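Engineer: These are the structures, in structure tokens.
Rule-based calculations on the coordinates, nothing more; no lab input. If you're wondering where the values come from, they're calculated on a predicted model, not measured in any experiment. Cβ atoms are built from the backbone, for glycine too; each structure is taken alone.
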Structure P
Amino acid sequence: MMLDRIPAARLEALAEAAEAYADDAFGQRLGLVPIAPTNIPHFLTDRYGLWQGVLDGRTLVLMAFREARQGATADYLKHRDMVRRQLGVDLVLLLLDHAPSAIRRQMVDRKIGFIAPGAQLYVPEAFLDLRERAPTFAVAHTDRISPTTQFMLLAILQKVELEDRNLTQLADTLKVSIMSVSRSLDELEALELAQPHHVGRQRRLRMRLTGLELWQAVQQNLHSPVRKVRLVSGRIDTGLAPLAGESALDRRLPA
């Protein structure tokens, strides 16, 4: 049977989304770091991505499937108990991506702890069942656009194919977390630069403005990413320092 192997970068993005979700929605700083314990069977590290962190002062381990497969929950319960015994950790949660509410309800009924970024954090051992009930994130009109949103806008202006991409695809293309992308879409919609757009359960990017119209609408709100300028005297080999300013622009422009 062929299994759909989830890329390592996608798993890391999911862990980042979980950390951002717990912090932004509930004020819980998980401090996740990837782990590869040598005292658990190899097949477990091959089947699951593992991260260690802290929740309410207690050691926490997250497990995420490396392969998309059916009927994996029953196996997970046995594997979770093995991880608990070998690592001596009682808080072990399943890290979920795109989990429908019906699946989450089943896991709550079976008292299986999990975190689904953007939806729910359920930890039966700590009597936690936190669900984000806040209204949709709204951004007041401001003279500054957040760095991730500015990054996305500049990519669009440079004709990077982002239109109609879902959160996962946007995060993979821009190399940022899913939660950062979600907040940027909230901001673009609040600024009326994008419109709400879903395909099934997937949220997707749908811009209201593009090209010159988009540039004219946002240019006054963009800010320079340069935080500090240092002057260096002397000759520096071009192989040691990247080109910048007009020198870099000259390399990018067609002859």
Structure Q
Amino acid sequence: MREDCLKEGERLDELHRNNYKIIQNPEKFCFGMDAVLLSGFAWVKEGEKALDLGTGTGIIPILLSAKTPGEHFTGLEIQEESADMARRSVAYNGLEQKITITTGDIKEASALFGAASFDVVTTNPPYMTGQHGLVNPQLPKAIARHELLCTLEDVIREAARVLRPGGRFYMVHRPFRLAEIIRVLSAYKLEPKRMKLVHPYVDKEPNMVLLECAKGGKPRITVEAPLIVYKEPGVYTPEIYDIYGY
């Protein structure tokens, strides 16, 4: 597949991993740092199958296929335009045997794929409820950022259903909803095992939280050293450069 596969308004962006690129439309929605950080926090072992809920343009499955030895990656996306871009990115990178993009609703994931069908589930879900912030007037961006089509509970419930016993759930979210997140995880028997807070600067409060949970796991959580994004304005810390692959 060549660059002439791009549709109007689209571009090919470098991922700095295995020479992979991704098709995006900046007028619609582009992946952010949160997706990249999740791909550096999650791990899919050899022989394991992973599902990314709300995959957008497929950034997390593509990065995880480059960073981990997982056997197969599936992305579920409700917006056909985004799913189409994801499929074309998969084809562009020659990953059709490793990544499958499915158009569908997160709320129906367990019906689509069946119970206990994945070893790992990842998600970079909408962070904001209807009461949080301004809703973007462009629908693709609004769906990605606000809980318009699914709630936090929908995401966690379906993750729990499609995970095999002992399977792992990885999520990036906002710290201001952490109490709610842990409460819902507990309700669906997803036990938090690792947590890492992400701070924009060393002296600023965290604006992201990365979580790893185990289905049916025993209570014990490790709070890892925080991740600092910038050491000064415009200059990433070495850990961020490493995650991005620069």
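Engineer: One of P, Q was used to calculate distance in nm of label points 7 Å out along Cα→Cβ at positions 48 and 112, giving 2.1; which?
Structural biologist: The value was obtained from structure Q.
Engineer: Turning to a different aspect of this structure: To test your reading of the models, identify which of P, Q gives 0.6 for distance in nm of label points 7 Å out along Cα→Cβ at positions 104 and 120 when calculated.
Structural biologist: P
Engineer: Where does the value 1.21 come from, among P, Q, when Cα Rg over 2.2 N^0.38 Å is the thing being computed?
Structural biologist: This figure was derived from P.
Engineer: Consider the structures P, Q: one of them gives 1.22 for Cα Rg over 2.2 N^0.38 Å, for residues 96-223 alone as calculated from the coordinates. Say which. Write out the running numbers ahead of the final one.
Structural biologist: Values: P: 1.22; Q: 1.10.
Attributed to the structure labelled P.
Engineer: Name the one structure among P, Q that distance in nm of label points 7 Å out along Cα→Cβ at positions 64 and 80 of 1.8 was derived from.
Structural biologist: Answer by label: P.
Engineer: Shifting gears a bit: Output the label of whichever structure in P, Q has the greatest value of distance in nm of label points 7 Å out along Cα→Cβ at positions 40 and 56. Write out the running numbers ahead of the final one.
Structural biologist: Details: P: 2.2; Q: 1.6.
If we compare distance in nm of label points 7 Å out along Cα→Cβ at positions 40 and 56 over P, Q, the biggest value is for P.
Engineer: Could I ask something else about it? Tell me which of P, Q gives -8000 when you compute helix-only ellipticity at 222 nm (-39500 (n - 2.57) for each DSSP H run of 4 or more, over all residues; to 500).
Structural biologist: Working through the options, I get structure Q.
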